[in-house]
Structure I
Amino acid sequence: MLRFLQRVIRLGWPMRLLGFLFGRYNPWHPRHRQDPYPDYRRLREEAPIYRSPLLRIWIVSRYDDVVAVLRDRRFSADRRELPLAKLLERLFAPDPGLLGFVNTNLLNLDGPDHARLRGLVSKAFTPRRVQALRPRIEAVVADLLDAVEPAGEMDLVRDFAHPLPVIVIAELLGVPVKDRADFRRWSEALVQILDPLSGEGGMAPVVEAVNELAAYFRGMLAERRAEPREDLLSAMIAAEESGRSLDETELISLCGLILAAGHETTTNLIGNGVRALLANPGERKRLAEDPGLIDSAVEELLRFDSPVQFTERVVTEDLDFGGRRLRRNQLVWVLLGSANRDPAHFPEPDRLDLARGDRSHLAFGLGNHFCLGAGLARLEAQVALSALLRRFPDLRGDPDPPGWKPSAVLRGPTALPLELR
């Protein structure tokens with residue numbers, strides 16, 4: 001069934017034909033993937049708290065409501081009690097590796113379990129450790145641009161936006177250069193966990209990637225316990241919270257999460273960012289003339305076209321919210337991309353303003369589940385965009401990419417051809 005649904009979504013035309021079944025919101029419609037913001041505007045204006053008739057999910061689209069859900073403990077990230085989760089648990093029972101990987105995933109936990117894991121990881125993922133990576137990120141960016149300069153052209157996604165975070169995360173975890181090809185392959189498969197309908201081949205590629213990654217990191221964990229190094233893996237092994245450290249299953253799950261979520265967010269941020277600059281030449285010129293604007297520019301690019309479009313929460317008790325009655329164990333999608341274009345919070349939200357200076361966007365979430373890798377993604381984007389515009393000030397490209405990723409959760413171009421001369 002999953003393979004069939006994946007194929008239907010990738011074909012595109014069935015979503016156009018059956019779009020009426022989704023009511024006001026169909027995140028898999030090709031038109032929505034190309035430009036979701038008109039749909040978001042209609043939701044905010046006409047049905048800000050909307051019950052999807054087909055998906056049977058609540059859709060929350062206004063900034064203040066999204067913030068309220070993300071801060072309210074009656075909405076949980078823990079999906080393990082949902083009927084669908086119970087069904088998947090039975091289906092994956094023969095493969096305990098995948099089941100353990102999903103059940104110990106930081107994105108799917110709340111309460112004491114989440115607090116303990118996040119506390120341990122945050123000790124290893126400090127701002128100091130991230131900032132120490134700047135020289136190496138600059139060197140990787142320079143190498144990638146050196147490689148494409150002789151040809152005078154590149155595909156931004158394939159040649160730059162995708163390999164950069166994969167290389168950085170591999171080095172952060174201490175993965176040798178010779179193993180990067182496997183690392184990249186696992187990364188591309190694992191990202192389907194964030195949105196299973198966006199993949200191909202059902203769950204088979206994910207199961208294979210999880211099992212291979214687990215076997216690989218078990219070996220690395222044994223090496224790091226015997227001989228710790230200056231890498232994130234050693235830091236996570238050494239971290240303790242109230243006398244407790246991470247067990248092997250938790251460590252492997254976190255490595256997979258850092259790999260999948262870490263690379264995809266940054267790839268989409270760079271891809272969406274360059275596309276926005278191509279579509280707004282005045283703002284691109286402004287940034288080229290004032291490189292010190294880069295910090296503010298990255299924040300605005302995150303707001304303007306968010307790499308992650310929505311996140312999920314589960315209602316833990318019957319409650320009234322925004323005039324609607326929500327029931328226990330109902331699923332809620334909070335539209336981060338819509339909240340970041342809400343005119344009630346961001347004046348002229350559809351206008352790109354690199355000097356806006358507003359860091360209250362929700363591109364990295366909010367509250368207990370605020371993205372742990374936000375600092376690294378920001379740093380990579382700052383270095384990457386600055387170097388790209390400095391090296392190739394006259395680069396050209398069509399701001400309408402040839403395709404968009406089929407994911408409902410993750411937004412980014414599949415390719416973005418650029419002329420560098």
Structure II
Amino acid sequence: MQYRLVHVVHSVAVKRLVYPAAPTWAAKLPTVGVTGTNGKTTTTTWIANALSFGTGGPVVRATTLGVMLGDERLAVTSDYDGFLEAMRIGLSRGARAAAIELTSEALSAGFIHGWPATVGVFTNLTHDHLDAHKSAEHYLASKAQLFVHLPAGGTAVLNGADPACELLAEVVPKHATTVWYAAPGRGSTRVCTHPDIEVVRAEPTWLGTHLTLRGGPLFEGLPDKVLVKGIGLVYAENAAAAIAGACAWGVPARVATSAIESAEPPPGRFEVVWEQPYLVVDYAHSPDAVRQLVYTAKALCRGRVTLVMGAGGERDRDKRRPMGAAAQLADRVIVTNDNPRREDPRAIADAVMEGLLEHPNAEIIADRGEAIDAAVRDASESDVVVVAGRGHETEQVFATGRVRFLDAERLKLAAEKLGRGMPKYG
């Protein structure tokens with residue numbers, strides 16, 4: 001596997017020149033790039049907040065949610081030209097740093113050739129996007145482009161609890177430094193037995209997640225205790241990655257940690273929209289993300305956990321059954337439409353259900369609104385209802401076109417109709 005990865009890394013690199021060479025002024029915005037299967041958006045958002053605290057000015061942030069300069073959304077196109085325009089705007093308004101989320105597709109097309117990163121952060125590698133990459137090796141090798149092209153003096157920030165990082169560490173160039181972090185949630189196997197920064201304990205609550213931290217010499221001034229606003233063990237991993245990434249850029253550990261404590265998680269990431277019962281939306285759309293999501297909900301729930309989920313059409317078909325299997329821990333599972341696109345929605349739902357065949361309380365309700373209504377209607381005040389897969393998205397995509405649909409909005413409407421509980425912030 002290791003020899004094959006190195007071979008594939010270089011074969012991907014040969015085809016990287018889809019993007020033009022980076023502009024000379026890119027050096028004025030030293031950038032932290034974040035890649036991995038899950039947690040990219042949260043980690044990038046928190047790093048941007050830490051860089052802002054560290055520089056005392058605005059930071060350009062590019063994620064799945066759009067391109068931001070501080071709290072302002074920049075009206076730029078989603079292509080490379082729009083990205084460069086955002087960076088120019090940032091420079092003209094005083095930005096001295098950038099944090100960007102990098103997908104495997106962008107990296108395999110050579111984005112790092114078009115915009116370099118001085119710090120590369122890796123979150124984790126789990127099953128996703130094999131429709132685009134055809135093999136796990138190509139998927140990982142695409143993400144490895146961020147690290148193999150680090151400049152002299154650059155830093156690779158790697159997850160010491162993720163097996164993929166053993167291979168990534170092999171392709172980090174000798175002129176770059178490697179920093180390791182680790183957090184609970186990925187099992188006991190460690191690639192790095194003595195990470196530079198580690199979450200030794202994580203306790204999720206409905207108010208956020210309490211973290212106990214331990215840092216080595218690179219993280220002088222790191223506090224022992226932190227409360228991040230994200231709910232769940234995944235936020236322990238995101239926080240450790242973000243602190244390490246910000247410190248590698250040059251932000252002091254105490255400043256970075258304070259910034260991350262104050263930062264909100266992105267919308268649609270274990271976002272609680274209602275209480276009594278707790279109604280939650282989440283962007284989880286991979287087996288690992290679904291598993292982590294249900295685990296968190298079960299840990300916090302005093303009653304039953306109902307999960308409403310589906311899988312996207314015209315995307316990695318091989319992950320559908322594992323997604324169903326990952327939902328087994330929920331007390332009730334309702335399989336429904338996600339974004340079926342031009343695929344048969346029933347065929348997608350049936351594939352997810354194959355992973356739930358042993359579940360005593362799983363069913364298909366094809367219409368997403370009806371599925372949400374049923375989950376809320378049957379929930380007691382002590383239950384948790386989690387709607388997964390779309391998070392912040394505002395439209396469903398069908399063969400016939402796009403339809404406005406927000407999971408959070410439908411959850412609130414269902415609760416209001418029943419006269420149940422109260423909005424989270426109202």
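Structure values in brief
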| quantity | calculated |
| --- | --- |
| Parent structure of the calculated result 14, given that relative contact order in percent (Cα under 8 Å, 6 or more apart) is the read-out and I, II the choices | II |
| Winner on distance in nm of label points 7 Å out along Cα→Cβ at positions 264 and 296 once structures I, II are ranked, highest first | I |
| Label whose coordinates, when FRET efficiency 1/(1 + (r/R0)^6) of positions 160 and 376 (r between Cβ atoms, R0 = 30 Å, to 0.05) is calculated, return 0.15 (choices I, II) | II |
| Identity of the structure behind -15500 (criterion: helix-only ellipticity at 222 nm (-39500 (n - 2.57) for each DSSP H run of 4 or more, over all residues; to 500), calculated), options I, II | I |
| If FRET efficiency 1/(1 + (r/R0)^6) of positions 208 and 408 (r between Cβ atoms, R0 = 25 Å, to 0.05) is computed and equals 0.60, the structure in I, II | I |
| Origin of the value 0.25, where FRET efficiency 1/(1 + (r/R0)^6) of positions 144 and 352 (r between Cβ atoms, R0 = 25 Å, to 0.05) was derived from one of I, II | II |
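Just so you know, all these numbers are worked out from the coordinates, no wet-lab data involved. If you're wondering where the values come from, they're calculated on a predicted model, not measured in any experiment. Cβ atoms are built from the backbone, for glycine too; each structure is taken alone.
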